[in-house]
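Below: a set of structures, written as structure tokens.
Just so it is clear, none of the values below were taken in a lab; they were calculated from the coordinates. None of the values given here were measured: they were computed from a predicted structure. Cβ atoms are built from the backbone, for glycine too; each structure is taken alone.
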Structure 1
Amino acid sequence: MGSLITIALLALYAGGVWKFWNGFEQTNFVKSFENRVYLSLLWPVLFTANRSYRKNFTKALKGSKR
């Protein structure tokens, strides 16, 4: 049961990284590769802690057509 939860959480994390990475151009963040990597990999922490990031994350999810 624990491994199933772990796999589900990893899939959720990877899905968030993928969606944010593909929709990054729709955000207000500075368009640099370093920013894209940093903000994509830290999305769970930033999403819970930062209101501005949440708004931009939502823009990225809506903007990504893949």
Structure 2
Amino acid sequence: MIEMTVNGMTCGHCASHVTKAIVGLHPQAKVRVDLPSKTVTVDGEVDLDEVKAALADDGYVVTGVKAL
């Protein structure tokens, strides 16, 4: 499980968009978005570089990653 700090998320639509981007790459992943803290928790095996690139393509910037 990883927790990412993602800048650029401001609303429910952003949270949905980020979730769909990650699940689109890794359908087995469970994604939880916390807008106030700008964190995204991903439970499942994911390619972090792929996730960062997909989010960057959508205008979101991963500024931190922590393994949980």
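Things worth noting here:
- Highest-scoring label, criterion being distance in nm of label points 7 Å out along Cα→Cβ at positions 5 and 21, among 1, 2: 1
- Comparison of 1, 2 by relative contact order in percent (Cα under 8 Å, 6 or more apart) - largest value held by: 2
- Computed 57 for percent of Cα pairs over 13 Å apart - originating structure among 1, 2: 2
- With helix-only ellipticity at 222 nm (-39500 (n - 2.57) for each DSSP H run of 4 or more, over all residues; to 500) derived as -24500, matching label from 1, 2: 1
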